[in-house]
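Right after this note come the structures.
Each reported figure results from applying straightforward, stated rules to the coordinates on display, with no laboratory input. Model, not experiment: these values are computed from the prediction. Cβ atoms are built from the backbone, for glycine too; each structure is taken alone.
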Structure 1
Amino acid sequence: MARELYTARLVQKDCISESTQCYHFEFVIEELESFPYSAGQFVSAVAEDENGKQQTRAYSIASAAEGNRFDLCVNRVEGGFFSNHLADLPNLPVGGAIRIHGPHGHFILNAPITDSILVATGTGIAPMRGFTQWLFPPDSGPDAGPDRSEGRDIWLVYGTRHETDIYYHEEFEALAQRKPNFHYLPTLSRALESWGGLRGYVQDHVAKIVEERAARLGLPLPQPEVDPATPKSDLTFDAYAYICGLNNMVSGVRDRLAGYGWHRKQIVFERYD
């Protein structure tokens, strides 16, 4: 069955990192009054290449649902058709449009909300931005809404190589200042001496969060094994990890959490390579 296609018109385009050629896009679907989706889902963009062949590319939505709008965060890929189609001004100026279908995907927050560790590298930050916008809407203004975090601790561990590669850095810093239960932990693997923040790989900082949380709450590590007879529908956990990035990072974090006895259902992930 053919998927329904929508016309998404570009209303804003910003290069948010010159070094990685990362672009932030804001679109509006004018034929719809609302475009509902769950934070963390993705859309598929469709266009014809120079040979007349239809190309389709999936992109995580980098925002929470708001009317008929959605955001994308895309790195330009050398030789890649779609990233260059989006980034190059002649192809997609402000006011130009692309065709999309969606939303799709199951990389969404579990209900009820628990303590959660969000782990991302590179443009894997896109769905995490959607999660944080949904959990912590503005306190005032037209987009104001209730705090949906229910007071749970939410950690965002974001790994990149260089300081110039941290996307939405000021936005997450401001959120951490506004919401004391949101903990923003950017970490660099190739930091300059001037960098005063965390260094190293995300899995090491995730491990520290798990250990400190267990000590604070008096929880055993590794965690007790879940009875295998428990139906999947009855599985509930007091914390979840949500991971998005390249395969090696995702596997590294999953392995680290499994070593603490975390159940595989506690570890929600999406890979984009």
Structure 2
Amino acid sequence: MPELPEVENTRRYLIESRVEGVQIVSATVTWGNSVKHPQLEDFVLDIQGETIQSIGRRGKYILLNLVSGRILVLHLGMTGGIRVQRRDQNPSDMVRHFFDLYDGRQIRFIDPRKFGHMWLVDDFQQVSHKMGPEPLEPTFTSNVLRQIVNARQIPIKALLLDQAAIAGIGNLYADEVLFLSGIYPGAIAADLSDSSIELLHRSILSTLARSISLYDVDRKALWPEPSFGLPNWTMKRIIGAPCIQCGNPMDMIKVRGRSSYYCPQCQLRTN
């Protein structure tokens, strides 16, 4: 699933495609269930004539801020992606939605599994009224993380996945962060030591920043068809595969229904 680095990569792709300042003249939605607000007919009619002012991101959501003050919010779902292409270029079979631009191009929403969502709203809180801090913002300090962690009697893996606690981290990056921190996925968040929380904070920042940097390189190298997803993992998400740090076999547990890969030797049950 696209997580914070993938969504940030898409945001930067849209900016580098120079869609800011361009008017949306029409929209074609081929899978109506993707539109969450307003009703499909109103969504298609209301987006006509809107001009993209700027492009932002909140957690795993892309925000196309419009000159009118409204926001076109996109969630890429499990396997979604965005392409900006000329109207006369043959689209992929997996393009579900088309936004025709005044300059002859289209923003194309690729969504093979039809799990993507779209909203046209006046306020982002209409989409998600409660989201945690952005982990790459300067205000996300180790003290802020400590307050979040100390208040929760739940497995640390579940906390990292809770968008109301920290915005943008999903299953894959949570596993990577915990592996680099040496923290067992099932460890209770409130029981973590101060030193473990400090290490967790550094691992969150370094993991996300490194992945975003790799996407920056990829976009430049493969433009105009950069990757939607890169395997940015130092750990091996395969049961029995040798841990890259100690050589012992990797294992997997379920944490609240989510597969969580870890090294039993490097990620001890007590932190």
Structure 3
Amino acid sequence: MNAQISNVENAGESAGTFIDQRTQLIDQLSSLIDVSTIPTDNTLTLTTASGAPLVVGQTSFQLTTELDSSGTQHIFSQGSDITSTIVSGQLGGILQARDQQIPAFQNQLDTLASGLATAVNQVQTAGYDLNGNPSTGNNLFNPPLSGSGAAASLSVAISDPALIAASSDGSSGSNGNAEAMYALRNQGIISGQSPTDYYSGIVFNIGSAVSNANASQSASNLVLQQLNDQRSSISGVSLDEEAANMMRYQQAYAASAQVISTISTMMEDIINMKSS
């Protein structure tokens, strides 16, 4: 579009149509990534908000992606990693969710899984199984990772229900250890909170984040609509307004024609009066 606009304007003609098309393309691009425009003569230079070139004159620069050692995609411009500088548009939203919000929720789930498994195993190994044997060393859960990945790696360590240490003393009918295990749900074993309260907090935080994002999107859409309306009022063409103007011009023309006709008739009458 820069090339077409330049060629048309250098020929002394109007490039209004091409300029409108270029504006629409910039609008589409800005919905994907933050864009800055720099006017240069009769062309535009486009960059990201951080200055990475996208279009310079009649040359375009593509963004590329590369995987890091963890399998995460990074965005590159001319060999430079610009992932952290992209904060707007659909791409910025995806990156923020991937790199900030989702990892935060995953960390909370990992904390919950690790703390709960550790507490249950402590109760399990302090009791007796169905056969009256002490459950020392027989964890209910495989010891989870203490950090990232704890929730994903959580798994049950035993497959025989008889090995569950429900008894507190090994006697028949004893279920004291099972009650102790059940009581964990109300104890502050996860960062000072009960498992139920901690999990409820995770769900609340996710719901709150979604609600805030929806509210922010609605507010942004209203601002965008107002800006589009303002731009349309300046550069747009209203068919109703143009039709009204055309009728007004037509009526003005008819009125002017009537004035000319009346003056012509009067002039003829004056000439005839002199002749007579």
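Among the shown structures 1, 2, 3, from which was the value 18.5 of mean count of other Cβ atoms within 10 Å over residues 151-158 calculated?
Source structure for this number: 2.
Can you spot which of 1, 2, 3 the value -6500 was calculated from, given it is helix-only ellipticity at 222 nm (-39500 (n - 2.57) for each DSSP H run of 4 or more, over all residues; to 500)?
1
Taking distance in nm of label points 7 Å out along Cα→Cβ at positions 15 and 127 for each of 1, 2, 3, which is largest?
3
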